[in-house]
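Structures follow.
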Structure 1
Amino acid sequence: MDIIKSAKDLFDSEIRELQRVRDNLDENIEKVVELILNSKGKVVITGIGKSGLIGKKIAATLASTGTHAIFMNSAEGLHGDLGMISNGDVVIAISNSGNSEEVISLIPSIKRIGASIVAMTGNKNSPLGRAGEYVLNIGIEKEGCPLNLAPMASSTSTLVMGDALAAILIKKRNFKPENFAVYHPGGTLGRRLLMKVKDIMHSGEELPLISIDSNVDEIILTMTKKRLGAVCVMENEIMKGIITEGDLRRALAHKEKFFNLRAEDIMTKNFTQVEENIMAIEALDVMENRESQISVLPVMKDGHLTGIVRVHDLLNVVGR
């Protein structure tokens, strides 16, 4: 048995079925998106078995991207959990066959409650398909399973249909990274999206400040003492330039006059800077997405220096 070939065959089979589902998309997905956007209630995903497992993921994705969504196991719904559903909600009921008894049994009660029903099924002529106001067609011809029994391609198509809904709603709601961060405050992702430059910058006594007429000795001593890889050149509390370790190395090319140079002679006057309230991940882009990358960035507020941030500081937060 060629295991690698068998694995690739499975991938190819599911890709073909996904293409089939993609090609069958119609105006129903547009209507479902508008239904959700116009609803004053929440989205309730329901299903049983493998469809239920995929439904949990769809609900979680919607909830984390700005859509009020929950999952209700269809069997539990028959024994009291229907109380989760309210008038005005949108219920997305998942069943590939459209004949799952637990799902079908919920329909009369859901209609009495006053919620809308969207059928996510592979059989639009099934009881579920006929009961739905709109049908999201996840129909496939062949499962990836060698026996054509275990849900594989069908569960994949269900998952991707849910992702498609979430992606469209993200765009429709103009959902931004800072909105996403509100729902993901913990861990690396939360730090990446929530942390601002002012939260990690070096400030106060840590700042390496020199005057515009400081000599080379003062520049080197300050840079060595503060250990931030640069010094900020100040005049009357206004930052006039920056000197980095690279600037010093370039100045050494003129050995005959190096020790007679002043800060004003060495500094970069048109230096790149950021405001202290921008996100850390944005500051990293400023430092990296340029013709010549920089490793130290002055941080400003209303035209005044408030801190310095290093690429190392940002990488610790952003985690790239």
Structure 2
Amino acid sequence: MSILGIDEITFGAHDIARCRQFFLDWGLTLVEETPLRLVYESLNGCRVIVAHSDTPGLPAGIEADPTLREVVWGVANAADMAHYGAAMQQWPGFVQSDARVGCTDPSGLTIRVQISRKKDIDLDCAQVNTWNERSRVDQASPAYERACPIEVGHVVLFVKSLEAVTQFYQEVLGFVISDRYPGRGHFLRCAPRGGHHDLFLLQLPEARNGLNHVAFTVRDHHEVFGGGLHMSRCGWDTELGPGRHPISSAIFWYFNSPAGALVEYYADEDELTENWQAREFTPGPTMFAEWAIKGGIDGETRRQKNAEAPSGRFMTDKPKA
């Protein structure tokens, strides 16, 4: 019995029109729309909702909008939902219905648990040739004109009390710590077997509650690049990327989001089991990124932003002295 992953997230925002275009460019499918509410789906049915800040009944935010208002976690069946409902009964904001159970976590974030609506999908993904294994034969690697995210893979939150929030997710929802920045950050996964993290909690020196970013899983690193280049062509601003995280091994690209903080494309994270031993790291630039491009890549020139545009010549096509 364990949480399967994120089934739905809700943002609160003021600029609905700008959010509408951003998530369409991001690659999500708009399935419902009213003047105050947008509902998107990823490829596997994971939902992203953007609600106007004035929407009646919208869960309270952990910081001023735009930000994340709610995270809904998925489970396999009604028995699992009842199990987590019993575990959450003592927590503030507890609610229970036929469709969902939930409460407020120690950071003030509204969380819910429901029977997962996500569907299993089978996708063609890039094969990688290494020195030892040649899995791609007579086949070129894919190139993507844009990304179509598979699901919301993880959320990253700033918290005032790292230990209290971590304890909640471990004891109430059964999460497991994958790696640590002692006293500063915890990477948690939903179950002993799974991707490196579904939730990352960060405690800043000036401790506060808030959203750092929401991450969307794509097929492979080529789709990270294709999605990022498309967002660049659409005029959206890169915060950092592309790059690679050494802790989770994932390839990433972060964009500034009108729905709050950052959103990330990522692929190729580590897959862990119950045999994994959590590691401890000292925060620093080499731990966050093995390599990364500040400001991103221009979608037209395919060069770092503000770099000289390509001339069309071969790189070695230079006049002799």
Structure 3
Amino acid sequence: MTAPPPMRCGFVAIVGAPNAGKSTLMNRLTGAKLSIVSPKAQTTRFRVLGILMRAESQVLLVDTPGIFRPKRKLDRAMVAAAWSGAADADVAMLMVDAKSGLRDDVREIAAQLGASGRRCWLVLNKTDLVTPASLLPLIASLSALAKFEETFMVSAQTGDGMRRLADALADVVPEGPWLYPEDDLTDLPDRLLAAETVREQIFMQTHEEVPYGATVETESFKDHKNGSVRIEVTIYVARPGHKAILIGDKGSKIKSIGAKARQDLASLLERPVHLFLNVKERKGWDEEDARLRAIGLEDPGKA
């Protein structure tokens, strides 16, 4: 009698420069919207775990913040979280926007990955937007900076190349028992999921520096007997002008943000949601340890 295939489980970190499509890739692989997505760079602020089930394998995907040159304590904590995610993983996948090519920040990340000696793969994203002839020189340049075991060409937006990548991920994780129940999609607490869903709408519905000057915290998350949930969320902003923009004329903007976030949360949580938003000015929140801890980050200077 043939023995059943062994169970496999392991961590795969998705790293890269801002706006490479890391969150879109994880959402596509898991089939669920676990990481918030916007056209703006630096949307992801902390590591998000997404669980991909493939045959006998449980692939624990770690979506990390984009790696860039930090200025604020928040920025430093985000970049530290990204490199920590890569260090803790069985495999690090460097995701590169094929359309943008070998920018200086991508070159630096690839070189640092190469110097680390960790197992790493190369994933070229947005390959549907470039000519095939332009990919080979890009792969060659990146491969000179780090020893990539595998190279994949995908479009996280359209799904092209994702089946091959998912199959390869299922094969590469080590043998071992699953760490999460089979039907779990993430380890993200519902309170944090609520805050991130609101923050996504701030990115989608406001512009320039406003989304980067705001943080979101869930103050209250209460289940009701009828199956619905009441969620109270506070949006902290660094400047009075940002507060005025977020509230909008006669409250129009905050109502719009709340309406779309409530709709998305009801779909994610699969139950009715009563969402209440409050905007508070808090100068220097992005330098406060308490605000960083509230979104799952730590000051790397205290490590």
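Among 1, 2, 3, considering only volume of the Cα convex hull per residue in Å³, which has the greatest calculated value?
1
A value of 2, 8, 11, 10, 9, 7, 8, 7, 5, 4, 3, 4, 6, 7, 6, 3, 1 was derived for P(r) over Cα pairs in 5 Å bins from 0, in percent, for residues 87-246 alone; which structure in 1, 2, 3 was it taken from? Walk me through the intermediate numbers first.
On the way: 1: 2, 8, 11, 10, 9, 7, 8, 7, 5, 4, 3, 4, 6, 7, 6, 3, 1; 2: 2, 7, 12, 16, 16, 15, 13, 9, 5, 3, 1, 0; 3: 1, 7, 12, 12, 12, 13, 14, 14, 8, 4, 1, 0.
Comparing all candidates, it corresponds to 1.
Here P(r) over Cα pairs in 5 Å bins from 0, in percent, for residues 127-214 alone was calculated and came to 3, 10, 10, 11, 11, 10, 9, 9, 7, 4, 4, 3, 3, 3, 2, 1, 0; which of the structures 1, 2, 3 was it taken from?
1
To which of 1, 2, 3 does the computed value 3.6 (distance in nm of label points 7 Å out along Cα→Cβ at positions 55 and 287) belong?
2
If helix-only ellipticity at 222 nm (-39500 (n - 2.57) for each DSSP H run of 4 or more, over all residues; to 500) comes out at -4500 when worked out from the coordinates, which of 1, 2, 3 was used?
2
If distance in nm of label points 7 Å out along Cα→Cβ at positions 71 and 271 is calculated from each of 1, 2, 3, which structure is the one that comes out at 5.1? Walk me through the numbers on the way to the answer.
On the way: 1: 5.1; 2: 2.3; 3: 4.2.
Answer for the origin of the read-out: 1.
Only the coordinates and a few stated rules stand behind these numbers; no lab work does. Being a predicted model, the structure only gives us computed values, none of them experimental. Cβ atoms are built from the backbone, for glycine too; each structure is taken alone.
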